[in-house]
Structure P
Amino acid sequence: MSRRFNVSNTLLAGVRVVERETVADRRGFLSRLFCADELADAGWVLPIAQINQTFTAKVGTVRGLHFQTAPYAEMKLVMCLQGEVFDVAIDLRRRSPTFRGWHGEYLSASNNRALLIPEGCAHGFQALSADVVLLYLHSQMYVREAESAFSPLEPRLAIVWPCAITEMSDRDANHPPMHETFDGVNL
């Protein structure tokens, strides 16, 4: 079987960029979105429990920074099917060598990149074009009681968003601040 993914590490432990190879001809192309065998080498070893799609209409909109706590901590594989985003993973894992670090990756319909985000990391993104469609693969079902988040403007994280923030939900803007004693999430 030919490999359809090129996987590269980021500076955050366990966060990987997954580039999908396409097979194209005059009719169009085929792009594999997921392969359990190939992505196991990148760290995805759990079944897919849920698949979600988001639509974001306005350039500059920021969503996040969301995560689920144990025992419902989840891996995510995030890909952009339409438009372009700046996708961010934040390491919140207790005792991780990259704790409180973040990695941003440009994902677009044309660059065929996805971000593989391990358990214990928060996720957010900024729309860099109008009418963005993202597809999320999750290793756990959404559990409201396990949901947690920080504001995308959390000063302790100092995320550098690529353009002015034009829109954010009240909910995301009002997530509690990261307390100075926050020492990470347990997995």
Structure Q
Amino acid sequence: MSIDKGNTNEDVIYYDSIHGVVYPSFSGQDGQGNEVHILYEVISTPTVIVIQPNRLIDVKQIWLPTLTNIIDSVTNVGGIIQPCLTNIQLSPEEEILTIGPNPVKDYAYLNLNLKEEKELVINIYNLTGQKIMEFSPAYNNSGNYSLKADFTNEPGGFYFVQVIEKGQVITTKKLVLLK
């Protein structure tokens, strides 16, 4: 993921569109990126840091952030190189999840387009990785489904929506909550 320092949602969306960024990006001003920089004492940007699942930092800064340096840093602190997050191949025309509206004010609709029966779990995480919502596993026949996610008690910022099938993440989408 990319966490910006200092810019607005509009700035980050514009940057991502120009540079073809497809992974989740979070702005500093609107997306809680400034708070993340303070919390983890990020030295400079751009940079890559290694954070454990318990939220402790193992590597404060990987410089230069090359693929080799990142792999070396992660493996040096006990990380195990893994294949891509998903081994489920979706064809480009099969977009399983859309979110509307996005940006969101209080409620988001998670729209599922299933070409076949699937057992899915949908989790929503805040920027710090805390799971704030879970839609329990359900066997769904093919078709279109809409789930309502209530964000009325959540602070504005960026969130991740993950669709999981058989323990594998099959898609992750970014959701912007405006308050």
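Just so it is clear, none of the values below were taken in a lab; they were calculated from the coordinates. Values in this document were obtained by computation on a predicted structure and should not be read as measured data. Cβ atoms are built from the backbone, for glycine too; each structure is taken alone.
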Compute relative contact order in percent (Cα under 8 Å, 6 or more apart) for each of P, Q and report the one that scores greatest.
P
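Of the structures labelled P, Q, which one yields -4500 when helix-only ellipticity at 222 nm (-39500 (n - 2.57) for each DSSP H run of 4 or more, over all residues; to 500) is computed from its coordinates? It would help to have the intermediate numbers written out before the result.
Numbers: P: -1000; Q: -4500.
Only structure Q yields this read-out.
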Highest-scoring structure on mean count of other Cβ atoms within 10 Å over residues 60-67 (candidates P, Q) is P
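Between P, Q, which one scores greatest on distance in nm of label points 7 Å out along Cα→Cβ at positions 76 and 116?
Q
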For mean count of other Cβ atoms within 10 Å over residues 12-19, which structure out of P, Q has the highest calculated value?
P
Winner on mean count of other Cβ atoms within 10 Å over residues 28-35 once structures P, Q are ranked, highest first
Q
In terms of volume of the Cα convex hull per residue in Å³, which of structures P, Q is highest?
Q
